[in-house]
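Chemist: So, here's a batch of structures to check.
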Structure P
Amino acid sequence: MVEAETARFTVGVFQDIAWAQKGIDALKQAGFPLDSLTILMKDAPEAATFIERSLGAPAERIELGGIGAAVARGPLVATLGERELPKLGLAGTMRRVGFQSHDGRIFDALTKKGGVLVAIKSEPRAADALAILFSYGGGNAAIGAWTGRV
């Protein structure tokens, strides 16, 4: 029997860094720990600086299938699989955290257009995270399928 990943994330994509900063600040204010947050975006001059300023640690450069060069930091990257991301991108890997294929394609398309993907690993407070993402402009915000809960 194959063990499946059970980590669950709440994910949203902000239209730009300014909106993402507001959402991340609100998540921090609500008590979400920095090590539960992931920021992922296309590589750009200000991208790595934004991630380091927001999460207090340097961004990691990664290749994403369908998007190309990106920068990221947080638990979502390891959960999606650093080896698979260059081949399958977000569209092909988001199923690992409870999203359907079409959700992955939407996150992929929005990030490819310059959006800032923010994910929160916090199943007990997923609804709180979702409300904050929506309140601050996190487009297509959703919670990955919860195990055994409605």
Structure Q
Amino acid sequence: MSEHKATIRWASPTSEFTKGRFSRHHTWSFDGGLTVPASPAPAVVPAPWSDPAAVDPEEAFVASVASCHMLTFLWLASRAGFGIESYEDEAVGVMARNERGVPWVAGIRLTPRVVWSGGKQPDVAEIERLHHGAHEQCFIANSVRTAVTVSPPGAG
């Protein structure tokens, strides 16, 4: 099928590495040329060893699931003949401890808000079918064991 690459780069800026006093700030570079500052979440590794302005892996995971759902939803809506003016989702990932006591992203809640356009407007049942189809066909959602729930406004 296809490959998707990311290059992760970090270098120790200090001689305090073995004492745990080192920055975890690093970069993610993608095959399209974009480089993004990355860091652990400040809730996991406090400053100054983390950078709250950088993207952390948990945020990236949540964004990846939400983005995949959105892209699949947009495609399905277009195939069904529905116009969309905008789509916005404030996705939230929830950390918990698994059965071994190890932290993990136990759930992701998607709350997409869609502004429809054009004469053909979907009813609530059609919107739910589109979201269900998007979840079923999303590559990322099919790759993880994290529970993903979709709760668009007005859905039953």
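Laboratory data are not the source of any read-out in this text; all were calculated from the coordinates shown. Bear in mind the structure is a predicted one, so any value in this text is a computation, not a measurement. Cβ atoms are built from the backbone, for glycine too; each structure is taken alone.
Chemist: Just checking, which of P, Q has the largest value of FRET efficiency 1/(1 + (r/R0)^6) of positions 30 and 86 (r between Cβ atoms, R0 = 35 Å, to 0.05)?
Modeler: Q
Chemist: Also: Relative contact order in percent (Cα under 8 Å, 6 or more apart) was computed and gave 40; which structure, P, Q, did it come from?
Modeler: Matching structure: P.
Chemist: Which of P, Q yields 0.30 for FRET efficiency 1/(1 + (r/R0)^6) of positions 102 and 118 (r between Cβ atoms, R0 = 41 Å, to 0.05), as computed?
Modeler: Derived from the structure labelled Q.
Chemist: Taking FRET efficiency 1/(1 + (r/R0)^6) of positions 54 and 78 (r between Cβ atoms, R0 = 35 Å, to 0.05) from the coordinates of each of P, Q, which one would give 0.55?
Modeler: Computing FRET efficiency 1/(1 + (r/R0)^6) of positions 54 and 78 (r between Cβ atoms, R0 = 35 Å, to 0.05) on every structure in P, Q gives 0.55 only for Q.
Chemist: Have a look at P, Q and say which one yields 1.7 for distance in nm of label points 7 Å out along Cα→Cβ at positions 22 and 134, as calculated.
Modeler: P
Chemist: P, Q: which one has log10 I(q)/I(0) by the Debye sum over Cα atoms at q = 0.11, 0.17 Å⁻¹, as calculated, at -0.35, -0.88?
Modeler: Traced to structure P.
Chemist: One of P, Q was used to calculate helix-only ellipticity at 222 nm (-39500 (n - 2.57) for each DSSP H run of 4 or more, over all residues; to 500), giving -8000; which?
Modeler: Q
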